[in-house]
Each structure stands twice: as C-alpha cells, then as structure tokens.
Structure I
C-alpha cells in the first residue's frame, strides 16, 4: 500500500507501482487522500489517518502487507505501522521525517511553529509500536525534508532497519535504477538483510 507526498496524487505514484512490480508479483494499492483529485473531503492529519484506516481494512489479510510512504505519506505509513504493527510485514519510507512540526520549524525558524501547527504527524512516536523491517531513504540535497529528519527517525528506530543514502538526491529522489532499489527493498522486507 502506497501513501504519497503532499504534492502528488495516486496517479502520480504510478512509477512506484512499475518499480515494485518489476521485481515482485505484489498487488499494489495507492491511497488517494481526502481532498485530492476527485476524492471528497479536505486533507488533515485526522482525515488522512481515517482514510488510511479505511483502506487498510479493505486489504486482503491472507498475504503479507507492506507499506510505502513518500514525504508526507511517511507520516501516514508510520501511523499505520504503529496502529497495525502485528499485521505489517515491512515498511519503506522515502524522504521521511520524525515529526512534521520540526520540519516546519526548520523552514520558519523565527515563527512559533509549534504553537501554530495542528497536524504534527509524529512518525517517530508512531513507530514505537512497530517492530518489523523498516527501510528509510534520505537525500543529501533535499530542501523540503532535509536528511537530518530522516536520519533522526532512522537512528531512533530500534528494530531491523536499512538506510539508503543518496547524497546528490533531491526530495524523494531515488538515485539508482528503480529495479535495483526495489529489489533491495523487497529482499530486505522478506529476509531482514541484503546480500
């Protein structure tokens, strides 16, 4: 199940589907957020989490479930991983953050962002309940979610984890062939290690 970033849509995440299905015979579902494309509603942490819960309940439960989050969607994926920790086989977070409030404060250092922002997307806190395979990518030239926030999330996670670092990558930019990256992700999800 894929949860995309703020500037995308379900259709915009088709490239992830192509990459994943080029290396594994997975059924892939993409969550369309309330207020995006033609889905009614308005986006907020509450509505995104509610939509994610609804979508998760519709997934087949006789096969392993893997989560992919991109940027803002990493907050949604982390929420699902923490909420359904015993049902999630693996997670990969692309350009994630540990707490959206800290990212916003980084962009507006002189404003009291912590007092102004309602949607905090506390990924680090949500992942405390999850103990499975967690993959994280960070990008050295990410001006939207600087890599330090992804590294903080990675370093705070005590379970089995794998880090992909792309020093020359921008936001959500996987700097290697999709088939190579997704092959490594699937291998890590299924074995907990890379050969």
Structure II
C-alpha cells in the first residue's frame, strides 16, 4: 500500500497480491482514521482470481467514503516506478512473512516503510531509522505511524532514505545474502564434523 501528500497529493502504496492476510482492510481502516483528503493510496497487486475479496475491498472503500482516496490497482510491471511515486510504502500483513521483499525493495529505493511487527520485517526494518513497525492488525498504531511519516520534514525524509538504502546495500544485497547463507551451511558442516 502506498500513500502520498505535499503540494501534490501524497501517495501510499500497499503492494502485494490481494489476499486477506496481506492486511488490506487494516490499511483501509487506518486511512479512514487518518482523516486526510490530501492523500492518495494505491493497493497494488493482482487478486489472482479472488474477485470476491477484491469486491469486498472495493465495497469497504466506498462505504468508508474513501473512493477518491483509495484505489485498487492490478499487477504492476514497473515496481521501481511505482515505489518512486510514493511517500510511504506499507506492508500490513496479519501473518508473518518469511522475508517480505516489498519492505526491502522500498528501502532500497529510499522510500519510508511501515510494516507489521513480525516475521522478516523485524530483521529488515530498523525502527525509527529506516522505517516503522506496528502491531499486526492494529489500526490505531498504523494510523499513528502513517501520520508520523507523512509529517516528516524533507531533511528527515532524506536522512531516512540514506539510512534505508545503506541498510539494504549492507545487509540484503544478493552478494551479502549469498555469503550469509553459505556461512550458515559452513556452520552446520563444522558442527556435523565435530560430532
């Protein structure tokens, strides 16, 4: 999910396929609680045949009076461009994700992130430095985090972007992740040899 503001409408993005455990309803409810009309929010991802769930989300958007603010967008072939249009990227999953690629991709492009405080996000987000974590499903906490991010002055946003990019390059590049994976294998082999 993405969100944006400023002189242009702010965009928030909520990337990820449309499925209940990805937390789209939590995001929509937090946007309503935010009570702002100067933002635009995109739920980016295919429903992968879950047309009933997509309709449920569209109905909720209309019932909450968010038709001019929240849009559901299908699959996107140019995710870097989608990320760069945003002021914040949200991963509101209600179930832990093993890694949560969206959070790392957004940070790699210097976008502020807000993610559920479980699963891989605990390892990929440095709280208050590269993004923010909130208790899964907690609409109030997500609303507070969104308000905080959307209120960041430009210099704070630039500092956060630099830290996020550095974090990803240092810890989540392909080279780094391969080296860390091999280290685990070597550790297991050494332990096995010691038996």
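Throughout, read-outs are computed from the coordinates displayed, never taken from laboratory work. Treat the numbers as computed from the prediction; the structure is a model and nothing was measured. Cβ atoms are built from the backbone, for glycine too; each structure is taken alone.
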- Determine which structure produced the value -0.24, -0.36, -1.11 for log10 I(q)/I(0) by the Debye sum over Cα atoms at q = 0.09, 0.11, 0.19 Å⁻¹, for residues 37-140 alone, calculated from the coordinates; the candidates are I, II. II
- If you work out Rg/Rh (Cα atoms, Kirkwood Rh), for residues 45-100 alone for I, II, which one comes out largest? II
- Figure out for me which of the structures I, II the number -11000 belongs to, where helix-only ellipticity at 222 nm (-39500 (n - 2.57) for each DSSP H run of 4 or more, over all residues; to 500) was derived from the coordinates. I
- Message: Among I, II, considering only FRET efficiency 1/(1 + (r/R0)^6) of positions 61 and 133 (r between Cβ atoms, R0 = 30 Å, to 0.05), which has the greatest calculated value?
- Response: I
- Computing distance in nm of label points 7 Å out along Cα→Cβ at positions 69 and 157 for each of I, II, the value 1.9 comes from structure II
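When mean count of other Cβ atoms within 10 Å over residues 53-60 is calculated, the result is 12.6; to which of the structures I, II does this value belong?
Going through each structure in turn, the value belongs to I.
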- Message: Quick check: 13.6 is what I get for mean count of other Cβ atoms within 10 Å over residues 77-84, calculated from one of I, II. Which structure matches?
- Response: II
- Using P(r) over Cα pairs in 5 Å bins from 0, in percent as the calculated read-out, with 1, 8, 17, 22, 22, 17, 8, 3, 1, 0 as its value, let me know the right label among I, II. I
- Query: Computing volume of the Cα convex hull per residue in Å³, for residues 109-164 alone gives 96 for which of I, II?
  - Reply: I
- Looking at structures I, II, which one was mean count of other Cβ atoms within 10 Å over residues 21-28 calculated from, given that it came out as 23.0? II
